[in-house]
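S.K.: The data blocks that follow each hold one structure.
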Structure I
Amino acid sequence: MATENRWVVKIGSSLLTNDGRGLDREALARWVDDIAGLQRGGMEIVVVSSGAVAEGMSRLGWRKRPDDLPFLQAAAAVGQMGLMEAYGASFRRSGICAAQVLLTHEDFASRQRYMNVHATLRKLAQMRAIPVINENDTVSTREICFGDNDMLAALVANLTAADRLVILTDQRGLFSHDPRMDPGADLIRQASAEDDSLFDIAGSASKWGRGGMLSKVKAARMFALSGGITTIASGRVEGVLGQIRSGMAVGTELRPGQQRLLKHNQWLAGQSITHGTIVLDAEAARAVAQHGRSIRPDGVLHVRGNFDRDQVIQITDPEERALAKGLSNYSAREMNRMVVPRTSMAHLPRSDQSITELVHHANIVLELYKGRL
């Protein structure tokens, strides 16, 4: 691992909080010391941290987590102050400047904002400052939240071209069964992030935090598309980051498989906000899924939404199951003019029905989780 120069380290809410009583500042200081040691060794580190809501609840004197979204957003606004105060003070003791970066899905959905975030993180790295990234809970909604920041960490790892994503949690890693229910469960030391059986294992296991182990496996699959390695390990092990750096067998290591995406399509795969939907017939859906074909008007059953050119759209099969995401070459209005009703074009040879590409194959990314979203 000596050749790995850039890590994204994600610290989950289950580690940062004292059983709902605010931040565990002593534990946070220990992770900061580890991170500072990695930086002194020449590495670039980006931190993705949860914990704002829990800290806000503590500061506001709330004993029970509210269900109402505005209350949660208010708690996040209050708690983010304490979270950054704790990180800032701990990093200052090591002579390091910390930088707060708050992101939402919209920042990844807009190509311009995405590139702005990239430029900011690169500049911070050049300044030897360490970004502490969190979801901007104050403006996010339940429908598009990152899930305890696991997916946010994967998107940041792709954005920064990190070598490794380290997800620290309160478990030793991914087990064959829930270790709290089955003492005989085995720790999975290493696996391919493309192994679909991991989704079944993770989905039946832990439900802690807002993410759970399933969201960590999904994050690892996302990051693997850029060739990155993910380690899921216990943040309660002293010096865990140094152990991973030295090559010790710590936690679960999920490695990339054969599938890779170009940088542009890594961005496309990470989009959770789509601006419309096109529904394909069975033949067109097979052509996209199995042969990587472009989408033409004669294969489209329906166009839904009010999207513009160059916006990300959802692509579904005839049963409207998510098949892929794509970058549209045309607006919804233009597509609807080109998608001719089947009855009016049945007499035409299929080859003459369309030569126009609504979505080019280079701008199509199949869904990563094969219906397991």
Structure II
Amino acid sequence: MGKTAPLLLVDDDPDLLRLLTLRLNASGYRILAVESAESALAQLAISLPALVITDVRLPGMDGLALFSEIRHRHPTLPVILLTAHGTIPDAVDATTRGAFAYLTKPFDGALLLDKVAQALSLSAPALDSEDQAWRADLISRSQRVAELLAEARLVAASDASILIRGDSGTGKELLARAIHRASPRAAKPFIAVNCGAIPEQLLESELFGHVKGAFTGAVDNREGLFQAADGGTLFLDEIGDMPMPLQVKLLRVLQEKTVRQVGANQACEVDVRIISATHRDLETAMTEGLFREDLYYRLNVVTLHLPALEERREDIALLANHFLKTVAAKYAKRLTGFAPDALELLSLAHWPGNVRQLYNVVEQVCALSTVPLIPDLAPDLRTPI
């Protein structure tokens, strides 16, 4: 969303409304200004703004209740809260439930403009633009993820090897695919393999291919994933689990840019960009003799760190509603969203399995739901952190 979309301001102080309107108008933003939460909801029913900026203290329905209602009805719509000193704890709590940011009165006008620009650049509707299509699977309005994606977009243009680090379930393969889509290799194959899920002999054949008769069961020539990914990107997931003999062979491929099939006498050239990922501490693995130092430096030209879901709690409600739509289509069910209490429980829950665990929980509650609006969650999610 750019500056052509209106911003909705909500404050019962007409002087502050006028001041904010003038300041934002001067920066090129169109403004809709109302003095109550009820008027804001009425305006939202007519058309969606790019962003809502609301005071916490309002007559009647307050700004926090308005935020909860917006999160329920329009989960991707960013909200900035304006708070006086006495309401700061409530505003901080709201950011854990999906509010983009809060500003304490009196606030600096430049800081407001900065937060507005950030919110608009990170809001989910911007993913509809062609320029953002490369990262469409990475749903987020988190500042940390935005910075990560900016770095990923930058390194995508090069052929540098990338090591993606992060806990299991954070979306490392999604990030690798996004980098591939943003790279000059986008029209060529993207191939992923989990190095920890395949036995050593089979992994060697899978990566490098084999010739007929190379081992028992090799009844035909078979190209490996390096050859299949020629011109494109090979994603080596859980690289920390790769057996040491295969680490040696992988290092040779990276150094010489050639691959020799199992049982073959001749090597063939390959042009492949390597993106690898791990949840392990590779530095410790090197000191323990479990991972080659020379391979580590070959793979780790650029490091990208994916934060755990609990480090980006502002994304939980956004992701939950996104997954709800996906699961509803999968099960052909009419599901409209989560009740505010259910979203709050999701936002406060412990997520050791990260985004993957959140998806599984959403799929479970959606599969079992008999009503369009998800009113409650499983008992094990009712206890916050």
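Nothing in this text is a laboratory measurement; each read-out follows from the coordinates by a stated rule. What you see is a predicted model, and the numbers here were worked out from it, not measured in a lab. Cβ atoms are built from the backbone, for glycine too; each structure is taken alone.
S.K.: For distance in nm of label points 7 Å out along Cα→Cβ at positions 58 and 314, which of the structures I, II scores highest? Intermediate results must be reported in sequence, preceding the final value.
M.R.: On the way: I: 3.8; II: 2.0.
That would be structure I.
S.K.: Computing volume of the Cα convex hull per residue in Å³ for each of I, II, which one ends up highest? All intermediate terms of the calculation are to be shown ahead of the outcome.
M.R.: On the way: I: 141; II: 176.
Sorting by volume of the Cα convex hull per residue in Å³ in descending order puts II first.
S.K.: Further, regarding this structure: Quick check: 3.6 is what I get for distance in nm of label points 7 Å out along Cα→Cβ at positions 10 and 338, calculated from one of I, II. Which structure matches? Walk me through the numbers on the way to the answer.
M.R.: On the way: I: 3.6; II: 2.0.
Going through each structure in turn, the value belongs to I.
S.K.: For which of I, II does mean count of other Cβ atoms within 10 Å over residues 42-49, calculated from the coordinates, equal 14.2?
M.R.: Source structure: II.
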